[in-house]
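Just so it is clear, none of the values below were taken in a lab; they were calculated from the coordinates. For clarity, every value in this text was computed on a predicted model and none was experimentally measured. Cβ atoms are built from the backbone, for glycine too; each structure is taken alone.
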Structure P
Amino acid sequence: MLTLSSPYTKSEIQAALQQESAAVHTFFADIDADRFFVGPKDIWTPADNLIHLIMSVSSIVTALTVPRTVLRMRFGKAKHESRDIHTVITVYQAFLAAGGVAPAQYEPLAQATDAAEKARILEKWQSKMASLVDAIGGWSEAQLDAFQVKHPLIGSLTIREVLLFTLYHNMHHVNDVHDLYGNPHETWFT
């Protein structure tokens, strides 16, 4: 089990994302290819969960790599101070409890169902997470709090908050797969 404490600083977030990336990769890699693409009707398969995470991380990488003036023009200046990971988790869980679901643009769709496709998805996960960690390097601590983006369920989040959300969101989908198999949830944050 991976314990990430409560990351907040840029370096803590980068380190946590690197650790989590490896743990998530190992978790999904350990699922047999024949089970990776299979699940009950209307329930995301393990592949669907990982594809959804890749799509989510891709959006964040894009936000972190566009010119900051674009972010400021599109989303405005951050109007609140960055909250810690536990507060971000609580806010997200409240939206889920109220019936919040992934918007259509984040709905996964596995194209194939064989070991080669599983390997491709796992490689894409590692690549996107590495891109995310690299993109954070171009941001200062102050910029992480000064800029914001709009999360499709939660609303406006500072860049720091969206990174903290990402840490939780990845774990949330690992736990969805644990639910699929009837396994206990993992707790990654203390």
Structure Q
Amino acid sequence: MESVYFAHETAVIDPHCQIGQGTKIWHFSHIMSDCIIGEQCSIGQNVVVSPQVRLGNRVKIQNNVSVYTGVICEDDVFLGPSAVFTNVINPRSAIVRKNEYLPTVVKKGATIGANATIVCGITLGRYAFVGAGAVVTKDIPDYALVVGNPARQTGWMSEYGHKLKFDSEGMAVCPENHEKYRLEKGKVVKIEG
């Protein structure tokens, strides 16, 4: 039977993985057992996807990323080069804490920049944008832009990845696709229609 996905000959794919149609897995990557990877994903070089990780459709993982057990990435998530997730809040080499893994959820359309670290047990909101090198230690709202160590919010992003500039009435327009957004009570919502 012909595979519905592409895996480079140096990639290692353990048993019991579900990998969607059109997904590409590149050089020296390791997909561990019981993962679910959606359709049209791109897994770059030297990526580790640990057991039971869940990736939605069209997730793009750049080179040298470690996605550990407990991570769920929804559709259209982007993970920049060398981004890292954790899964135990207080790791020690001599103490086994596999039963203490904390879940981390990356919601639809979120971007995590190069070399960012995502501490376990948090949720990154829909279309959130984590700047390169940031260390995320708490939940991030939908559309929020965060940078630094520890990460702090510095603005809001459109679904196309542009920083939004809100007027005095709390309205902003994406400069690329002209979608409109409203800032109200500390939250951003896209105006449909």
Structure R
Amino acid sequence: MMAGVSEKRATPSITTRRGDDGTTDLLFGQRVPKNDPRLEAVGAIDELNGALGLAKAAATDPAVGEEITRIQRNLIGLMGEIACETADRPRYRERFPYLDAAALDRLDREIDRIEKKGISFEGWALPGGNPEAAALDFARTIARRAERRLLDLTDPGPPAPALHGCYINRVSDLLWLLARKAESR
């Protein structure tokens, strides 16, 4: 036994030690290496979700916080879709909804609404105009990384993998606009 490692715990713990060998579970139990491309994508989306939490905490407009919460819920579903073997996807679909075109349409409508207010998108933004804008820009950069990790997947499965990338791309666009809006206040 390693120093400082107890043999068994009487109560459940987040620490299972099953991942000490460099593997982890997909949904429904299949073990894969922790650097599996699916987990790289899930990890990047999880980072985005955490950064969105920071942006939500910094938001001064309650509507921004509500929009971020909707996005976070969609990201949780997306992570589940990705962290599932192809053979287990029907099982997943029985319990959880897939990300759908309606979620993408909602982002498009929100982007249109903000752009109609005259938020400028010319030039290069310099993040850090205020804490809210900085948090939104930080989340945007993580969204771009998540989009790249999605492109690394060879078998993302249904729904059409293009929807996943389009959704994250729109999230990034919306975050950019929200950051510019926050700077203009």
key: distance in nm of label points 7 Å out along Cα→Cβ at positions 20 and 172 - highest-scoring structure of P, Q, R   = R
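If you rank structures P, Q, R by relative contact order in percent (Cα under 8 Å, 6 or more apart), which sits at the top with the largest value?
With respect to relative contact order in percent (Cα under 8 Å, 6 or more apart), the highest-scoring structure among P, Q, R is P.
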